[in-house]
Structure I
Amino acid sequence: MTVDFAASLVSGLRGFDLALPPESVERLAIYFKELLKWSKKVNLIAKGTDPEQIIENHFIDSLSILPLLTDLGSHLLDIGSGAGFPGLVCKAARPELMVTLVEPRLKRVSFLGHVSRTLALTGISILPCRVEDEVQLPADSPVSHITGRAVSEIGPFLSMVERFAPTGARVICMKGPKWREELQGAAEIISRSPYKLSQVIEHVLPFSGAKRSLLLFDSQK
C-alpha cells in the first residue's frame, strides 16, 4: 500500500488544530521512510501495520502532546522510547525542543541515532539504559516533561518517575479509552505519590476515530 505521508499527516493534524511548517513535515516524512526501511530488519513496530495506521497511531498520536511543550526551554524525557514515539517525533517536528530518549534495547538505540543524524538534529540525548539508571539519568536532570507511551500502567509509571518529582517535571500519560479504570486501579499508588492528576485532555484520532486521552500529573512537592 502506498500513501502520501505529507498529505495524510497534514490532514490528520487538522483535528488537533495543529499545523507544522513544511520543513517539519519534510523531516517527519524522512523519518517515516527510514522507519519503513529499518522495520524490515529490526522489530520497531508491529508487523503488518499498514502505512496509514503507522501515520495515525505513531506519528499523529505522538504529536498530540506537542501543544503541551510550547514553553521556552521545554525538555521532554521519553522513557522506553522504542522507535522514537513520541519523543523523537516531537523533536523532528520542533527541532528547538530539548529531548532525552531512554531506550535499553540497543537495536532501537541504533535506529534512534540513525534518524537523529539523518535529520541533523541537535539538542537530543539518547541513553541506552533504563529509567532507574541514576548514573546516566540523574534525578536532578533538567527535564520539564516526562512521558512514556510504551509503559502501559499509570501506577507503575508514576512510581518509576517519582524520583524526578522535586524538579517539578510534569508527567504526561498517553492513554486509550479505559483510562478511568486504570486510574482507579492506581489509586493507592497515587495516594502515596508526589504526583497528582491535574488535567485530562481527550481527543480522537483522525482516521480511525480511536479515543485517546492525555493525563497530566503535577508534583505536589
Structure II
Amino acid sequence: MGDLWRHFALGFSALLPVVNPLGSALVFLGLVGLQPPAVYKSLARQIAINMVLFFAVIELIGSFVLSFFGISLPIVQLSGGVVVAAIGWGVLNRPDSDKDKESAAQKAVSGDVQNRWSGKTFYPLMFPITAGPGCLVVMLTLSAHTMEGNTLMQTVLARAGLMLAVVLLSLLVYVCYAYAPQITGKISPSTTHGILRVIAFILLCIGVQIAWNGLEALLRPLLHST
C-alpha cells in the first residue's frame, strides 16, 4: 500500500498547482457570469467528470505512446522532470493574473454569444481553462513514473494512487466551481496567490527529483562500465 499512497501524494502535489482550482474558479466565474446556483453545480459536475476521464485516458495510453515511439522511461523522467520543474518555476514567478486562462476565457466568450455552456463543459471549460496543456505533460510524466515498479502489483498500486489523486483533485474542482461565488468572495486574491506560490515551489522540487531519477538511471551504466 506504500506505493499507492506515495504516488497519490506525488500526483496530487504535482497536479494541484497546474490545475489551480481556486484560480481557475475565478476565471470560471468571470466566464459564466451571474447564474442560479443550480447552473454552477451542473456545470461543475460535468467539468469534474470530464476531467477524470481526460486524465484517465492520458494515464492509460501514455505508456503505449512511449512504446510506439521507442522512448525509454529514463528519457521521459529526465525531460518530463525538467518540464515539470520549469512549470513550477514559471508558476512561482508568474504575475498575479493568469493570462493564459484569461485569454482562453475571452475567446470562449466571443464564440458563445448565446451562453449555452452545457455543450462546452469539455472545451473550453475543462480544457484548457481548468486543465491546460501543462497538465498533459505532468500527467504523462507521472504515468511513466508509475512504471518504475518491479512487480505488476506495484505498478497497479502506483496507477491506482495516481488516479485517486485525480479523483480528489476533480472533487476540489467541483467544490470550487459549484460554490465559486461564495468561495471567491471569502478568500482574498493575495491569499490564493500566496498558497499557489508555496505549492509551486513543491512542484519545482518534484520536477527536479523526477529529472534526477532519470539522469541517474542514464548515468548508472556509464559509471559501472568505467
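Worth a mention:
- Top of I, II by mean projected area of the Cα convex hull in nm², for residues 85-124 alone, largest first: II
- Ranked by mean projected area of the Cα convex hull in nm², structures I, II are led by II, which has the greatest value.
- Structure responsible for 20.2, with mean count of other Cβ atoms within 10 Å over residues 61-68 calculated and labels I, II on offer: I
- Which of I, II yields -27000 [helix-only ellipticity at 222 nm (-39500 (n - 2.57) for each DSSP H run of 4 or more, over all residues; to 500), calculated]: II
- Ranking I, II by FRET efficiency 1/(1 + (r/R0)^6) of positions 5 and 173 (r between Cβ atoms, R0 = 30 Å, to 0.05), the structure that comes out highest: II
- Value 50, calculated as relative contact order in percent (Cα under 8 Å, 6 or more apart), assigned to which of I, II: II
Every number here is computed from the coordinates shown, using simple stated rules; none is lab data. Computed from a predicted model, the values in this text were never measured in an experiment. Cβ atoms are built from the backbone, for glycine too; each structure is taken alone.
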